[in-house]
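The data blocks that follow each hold one structure.
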Structure 1
Amino acid sequence: MTRGDSFLLKAGESIARFSASGAECQAWRVGARAMLWAGDPAVWPAVAPVLFPTCGWSRAGAIRIGDTRYLMPVHGFAKSSTFDARQTGDDAILFTLTATPQTRAHYPFSFELTIAYRLTPDALQVEIAVTNGGDVPMPYACGLHPGFVWGAGPHRFVFAQEQRAEVPVIAPGGLFSTRRRPVPLDGRTLPLEKALFAHEALCFLDAGSRLFAFEAPDGTLFIEAPDFPHLVLWNSAAAPFLAIESWTGTGDPEGFEGDFRQRPSMIHLPCGERRVHRVSYRWRPRV
């Protein structure tokens, strides 16, 4: 086991680099094609953060469990935690984070979080596993937040099934309102323009689809997320990326003041149990 290091996976012409900081994939290339954007501190310094034990924003930056208030960063604390890492082959690596006094200051549960990556010549496969090591049911949400290269030319995002052409309006503080706004979906296809994200992310809650396609002029990225009911698309400052986010849960609704365990869409993991969430990203170049 090592800490604080960078790790390189290879499979055919595919190469990916990972960090023990946040268990984050920091680069992925298929041949000469960069799949992930490189990050920019002036816009968004991350590349592909892991989300746990929350997805989205918490009201006033905190959660309440019983009578105790805990500070909770947006998307949780995993993205800023140092994981143990074990490279299990040229094409696979496993990251592990367990409860510590530091995590208990935000989240008073005994957990183990593992992030397993496997690289193939044309795909990156990710498995998030959460284990409840405590003696009470454990509420959590988890997700992935990779920023994929969005270059020049027309791009489209395609759902496997028809999707409602509206998304929630995001209230101040990143909270979910009950109001809706239209998006220019044509059946299953969303033509992508940076102006779509001028104000907020597009949050397709209970999207129905679990298979998606991000179509670029030079090929298509297929995303399969069977264990994630929510899809979020996001861009910032018209930068050259599209964040394609898979969430099991959501941020706080507008006006929500309840216990963290009452937040909508939370998973309640029984004592001693383990739950797995998988996503795969597969690149098909245009020929």
Structure 2
Amino acid sequence: MSKPAFLILAHEDQPLLEILTGHLLQFGAVYIHLDKKSSIRTDFYPGHSNLHVYKELSIRWGHWSMVEATMLLADKAIADGASYLSYLSGITLPVTSNEKFKAFLDEEGDYFEANQITDEEFAKRNRSFQHRFTRRYIAFRSRRNFVGRLQRRIMREVFAITPKLNYKKALGDVTLCHGIGFWSVTAATYSQAMAATKARPSLMKYFKAVEISDETFFQSIFRFITAPKANTARTYVDWVGSGTPAFLTENHLKAIAERDYIFARKFRSTDTVVLQKLKWE
């Protein structure tokens, strides 16, 4: 019997996080990591035996701390007997009926996006994309604002004159992949992936050093474990021109309804008209 667990990283919009938490608790256990810098308290939601809230790490944009917090939650869930893990952000919501949602959880399929970075793919991409995988990255504690962007830009220029990282050497028999950061996999797949990572110390060392590892680490190691059965992620995100996900509108919901998505990101609690359009019953 499926025993789902939802792993959530959150730092803002407590009202929406409450909506998400309340809905997911109908289907399984919820494990939340709140950014240590967040104003949301660990007791933000009424006590529930299937709700577990942590506030241990200061999460930095594009930094390994995002992966570390996710792994913390996954380890807690598996220790509690979870058989299926879904990783989400705190501004995500299910976008399918309760019936379809339960069927998705009972299926326990491995769903994630893992686009292989072949030599041909790497060569045709722009320098910014290439530098994500060949330059070291330091994340400052500033938020994702102008100062933070300026700091990251300066550090990118500094690391541009240092020797390149060799991802092929670091990953060995694991092919580098990238994709949306959100996924759903069985506890068995996750555990096998972590075992494979432990057996390859240079792999984790590499991902700790590069930028936006939450969109490459899990994707690469999950595909290594499940290939050639890698599926696409079941979370809808609308990437706008700047590379920042757009907040979802009624038009987005119409487009999502025509496709086979389970979750969507990103919502706002203040967009009450959009939230009322969600059909869960």
Structure 3
Amino acid sequence: MLCVLAHPDDESLAMGGILAKYGAEGIETFLVTATRGERGWFGPPDEYPGPAALGEIRERELREAATVLGIRQVVLLDYLDGEVAGADQGQLVRDIAGHVRRIRPDVVATFDHNGIYGHPDHIAVTRATTAAMVAAAVSSFDTGTGDAPHTVSKLYHFAWTQEVREAFERAFGELRMEIDGAEREAVPWPHWAVSTWVDTSAYWEGVWEAIRCHRSQLPGYQKLLDLPPEYHTTLWGRLTFHRAYTLVPTNDKEEDLFDGLRERRA
């Protein structure tokens, strides 16, 4: 399984449950992260160490969290935090497709088309990852890596439900941002559009340990830590996804990202 995300801590906050679950089951898990989160500073402004230093700090934190979650390999693509959407999108597709060919995953997971709450980096990563699924399978597409084409069997987009949105907003307030003069906000998925509900309740302690690895971000997470138990159950007990495509027969309502793949291999 390969997760393609934008910033350090996305792997823990968004995908930690599935990474921990499938890693514990012996499935090889990989992570491609577009940036080092160089601009994600929650401390006093006068203590901001600058983008290069913070990027180094956040990379270390990411690799610590990856160890906790059992991720086999972490790759950073070296895009700048906040500038993924403005980068060469064709090159971003080539970068991701190259890693898809190298890793050869059965399952890929990324953000949804709304970037959860309209974050431009998230949206750019989702678009490029979705395009890379096609590109990686086409023999005429040149990634510059020399690896043979590879067809990913299943692609998933992370699908927040209204309950999860409410839990995060209980901690952080309304998830809104202004981009180009337009206000964007968190966009929940209706239950009928969620294809896959994965029980991750057995792995929440590992997910929290991974979240705590992101020490530079913890001032922003304290309110999340202080939520009542019922909100933690909502956030970490089950992860929800929209299956963007599948090339194997599967159930209409899945409980496993590998549904249809286990049966084929057996």
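Between structures 1, 2, 3, where is Rg/Rh (Cα atoms, Kirkwood Rh), for residues 58-145 alone highest? Provide the component values of the computation, followed by the final result.
Values: 1: 1.03; 2: 1.05; 3: 0.97.
By Rg/Rh (Cα atoms, Kirkwood Rh), for residues 58-145 alone, the leading structure of 1, 2, 3 is 2.
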Of structures 1, 2, 3, which gives 3.2 when distance in nm of label points 7 Å out along Cα→Cβ at positions 74 and 186 is computed from the coordinates? 1
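No lab work stands behind these numbers, since they all come straight from the coordinates. This structure is a prediction, so every number in the text was calculated from the model and none was measured. Cβ atoms are built from the backbone, for glycine too; each structure is taken alone.
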